[in-house]
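The next part holds the structures, each set out as structure tokens.
Each reported figure results from applying straightforward, stated rules to the coordinates on display, with no laboratory input. Computed from a predicted model, the values in this text were never measured in an experiment. Cβ atoms are built from the backbone, for glycine too; each structure is taken alone.
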Structure I
Amino acid sequence: MVLWLIIIFLLVLLLPLRVKVVENNIELFIFIMGGITAFTSGSWNRELFLKAASNPIGITMAVLMASLLLKWFHRSIDRFINGCYSRYPLDGA
């Protein structure tokens, strides 16, 4: 069991740095690796599953709302940032 957990740990550390598909889908990769780790360590049970399924709901809603706001207001935000850059250029001086 410990050997498998070390292998999973190394995969979590190295794969996102080496494999572009893993890097682009890091959330799914970490989720899957967490499930594999729980199964490997023997801690997978109904209570863990229910807790894992219900806890991310708040952060998921926050990310969804932020995404929608950015989609709706991206032109206004872009104009604001460009206006700031024109007034306060970042030329290093």
Structure II
Amino acid sequence: MTTNENKPYWHDSLIVFGRISAWIIGPIIIALFLGKWLDGRFGTTPVLFAVTMGVSFLLSSYGIVREAKKYLKTIQSKNSIEKKESNEPNSTGTN
């Protein structure tokens, strides 16, 4: 089991990069296939494709903002913990 001290400095950044990339790629891939299929099924080329791509853009934007807010909260909590630890008096017994 690893603790936060054993993680490399870039670990959290790589996780955020992966999550944001998934929010970009996932909805676009789904919209690509779903839009093409719906246009073929209903004969509305390229209307439903454009609609699904627009919805995927909105969904991606929402997901990116949500992930960024989550990451920002973790950074702020880590900073407040580090600030509290640095402000605590030294326990060596010297004043």
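Using Cα extents along the principal axes in Å as the calculated read-out, with 82, 24, 16 as its value, let me know the right label among I, II. Can you show the working numbers first?
Details: I: 60, 31, 22; II: 82, 24, 16.
Considering all the candidates, the number was obtained from II.
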Self-check item: For volume of the Cα convex hull per residue in Å³, for residues 22-61 alone computed as 38, the structure of I, II it came from
Solution: II
Practice problem: Work out the source of 1.8 here, i.e. which of I, II gives that when distance in nm of label points 7 Å out along Cα→Cβ at positions 6 and 78 is computed. | Solution: II
